[in-house]
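Please treat every number below as a calculation from the coordinates, not as lab data. Since we're looking at a predicted model, the values are computed, not measured. Cβ atoms are built from the backbone, for glycine too; each structure is taken alone.
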Structure I
C-alpha cells in the first residue's frame, strides 16, 4: 500500500470507530480476518497483522510441515525436506510463515473481504447494544419519538429503538413527534437479530418506577411500596408501610400539601392516586384499600381462596364500590382478595359476624395444629 492508500485506510477505520461506537481493536481484528479470507481465495492459509497506528498491513502465508510422503497441498503444506532448507531444526507439525506481497486479489476476493468486515462490525454493534440494554427489563427509559404508524410509536433510545404501542399510552394523552417520552420496559428480548424493546406508559410498573424516582424514602427503602393497582388515566391505588416507627409512610409519600405525590401526578395527566397503609391483617388492609369509604365491616369468607365480603352503610356503599366499580376493583388488585361489597340494609350483620368469626377461629386452630405438627 502506498502512503495515500494507508491514509485512506486509517481514515476509514477511524470513521467506522466513531460512527458505530465500536472499539478500534474490533475493527482491526475485522480487517485482519477480511484479509485472511481474501488471501484464501487466492493462495491458502494465511495470517494478517494490521498496525492501527501506522496503517501498515502485513500478510503472511502459513504452511504446515508434513512428512515428505504426506506432502500433497502446496498452498497449505510444506514438505519436511524443503522446510529444513529454511529452518534447520524444524519438525513435523510446526508451521512456516512467509510474508507475501499485497497484490490485487480480484473482485471475488475483495467482495469476500468486505463481507467479513461488514459482518464483524454488525456483530460488534449487536454486542454493544445487548450490553447497553440487556438489564433494562422493568426499568424506565427516556427516548425521542421519531415516527409512528397506525398502531405504534417508534422511540429512539440511542443505539436502538423501542416500540410503544398506541394502546399502551395513557388514555387521553397526545404525544408529538420530536418530543421526549418516558416509558416502562414491559418486555425485552435479546436474540441474533438484535434487541427487542416493548414499552408502556399504562403498565402499573410505570407508576411504580415513577414513585421510586420521585419519593426518596421509597428509593432508599425507608418506605416499602407493597403493591400497586392501576387503571391508567383514571385512578390508581398504592399501598405502603415502613419498618421505622418514626416514619409515617403515607404522609412521607404524599408530602407537605401533596408536594411529593403531585410530582408523580404531573406525569400521569388526570389520573388520581390513592395512597393507603398496608397492614399484615387482611381485614385492616382491605378496609384501608377501600378508602375513601369509611365505617366498613369486613369479613374473610374464604381464607384459602382469599375471598372477603365488605358491609357498608348506605352513605358509604357507593364510595366503596366507586364509579363503574373502579374502587373495589382496584382494592381487590391491591390486596389480592376477591371483595364482595354489600349494603348493610340488605344483610343480617349479626349473622355475618357470628358465621365469619367462627371461620376465622377454625382457621387459627388449623394453623396452630399445623405448626405443632411441623415442630
Structure II
C-alpha cells in the first residue's frame, strides 16, 4: 500500500474557511483514579491524532482534554464544562458508566459524542441522535470472543471440559456477563460453566473469590476484568497455585495492558485476550505507530494497541466529518458523522468500513486472539495476522 492513505482521496480544499478553520474536540477520559492507567493509554491515541490528521486530511484539530477521575458524576460535569468552553464534538470515555453519562449530556445539548471505547449495549439503544460508537457492544464482543475460543482449541488440538466464569460487577462486566450467559448455550463449545463469580473491580483482595473458583476444579478460567483487579486476581492464583489450562478473556481490558505484564513478570505470560485490536496490515496503522513512537519514545505501541487505536479512530471520525461538513455547527457535524464511510483500509482498528447504522453504531468490528508472549501482547490468531505461535495449555504455575 502506498504511504499516503486513501483518506487523501477525499476531494476538499486543503484549508477550510476562516470561520471553520479548527475543530475543537473535547476528550473525556479517566486519567486519574481507579482506571487512570487505561485512561492515560487512551489519551496517547488522542494526543497523536491532531498532527497526523493534519497531514492526511488537511484539517486542524484542537484537543480540549478533561479527566473524568474514574467517576460518573465527574464525567457528566466535565462534559458540561467542555461544551460551555466551546467543544464542538466530544470523544470518550472508555468506561461504559462514564460514557452513558456523557451521552446524556451530549444529547441534551445537541453536541455530537463519538464513543472511543465503551461496550454497554444501552449506549446506542436510547434512540439518541448525537451519539455515535465505533466500538462493538458487549454482546458482540462476547460473541466474537467466545467463537475464537473454538479456534484456540482447534489450533491447540486440546480443549477443556469445564470452566469457571469470573467477572467484574460494574456496568461493563454485567453487560458482558449477560452476553456470555445468553450466547454460550448457542455455541458448540466443548466446556460447561460450573460456576459464575462476580467481584468488585476495586477489590484489593480476591482471596475468597479465587478460592471459590479453584474449588470448582474447572479446567478453564473465563475472565472479564479491568486492569488493577486482573493483577490482584492473577497474583492470588499464583499464591494459591491454581493452574487451569488457560486464563482467557472473551473480550475485556486488563490482561494485555503493560502494567499487567510488567507487574507480574513471567506470571503475566500466556494469558489470552480474545478482543478487538489494531490492524497491523494497514498503512495507516504503520503511520500511526510511527507517530506514536515519535511522540512517546519510551512506550511500546503494542501495549496501547486497543486504547490508543480506538481513541485515534474516534478523533479521525470527527476530523473526517468536519472536513466534509465544512462547518463546526453541531447539527451539520452530526449529519456528516451519520454519513461516515471510512474504508476498512483507512482505519487503525481491525474491522470493516466505519459506517454508522440508524442507532449510531458501527457494525463489523472484529476480534483477534492476543496472548502475552515474552512480556508482550502478541496476535496468535487468526493466522493471517499472527505474529507469534499460540501456547495452550498454559504452563503450570511454579
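Comparing distance in nm of label points 7 Å out along Cα→Cβ at positions 31 and 199 across I, II, which structure shows the greatest value?
Sorting by distance in nm of label points 7 Å out along Cα→Cβ at positions 31 and 199 in descending order puts I first.
For percent of Cα pairs over 40 Å apart, the calculated result is 14, so let me know which of I, II that is.
Details: I: 48; II: 14.
Source structure for this number: II.
Have a look at I, II and say which one yields 12.6 for mean count of other Cβ atoms within 10 Å over residues 255-262, as calculated. Let's see the in-between values first.
Details: I: 12.6; II: 22.2.
Value 12.6 for mean count of other Cβ atoms within 10 Å over residues 255-262 corresponds to I out of I, II.
Check the numbers for relative contact order in percent (Cα under 8 Å, 6 or more apart) across I, II and tell me which is largest.
II
Please compute Rg/Rh (Cα atoms, Kirkwood Rh), for residues 159-206 alone for structures I, II and give me the label with the greatest value.
Working: I: 0.99; II: 1.03.
Checked I, II; max of Rg/Rh (Cα atoms, Kirkwood Rh), for residues 159-206 alone sits with II.
Out of I, II, choose the structure whose coordinates give semi-axes √(5λ) of the Cα gyration tensor in Å, for residues 39-118 alone equal to 28, 15, 9 when calculated.
Values: I: 28, 15, 9; II: 22, 15, 10.
That value comes from structure I.
For structures I, II, which has the highest computed value of mean count of other Cβ atoms within 10 Å over residues 63-70?
Numbers: I: 14.5; II: 20.9.
The structure with the largest value is II.
If FRET efficiency 1/(1 + (r/R0)^6) of positions 263 and 319 (r between Cβ atoms, R0 = 25 Å, to 0.05) is calculated from each of I, II, which structure is the one that comes out at 0.10?
Answer by label: II.
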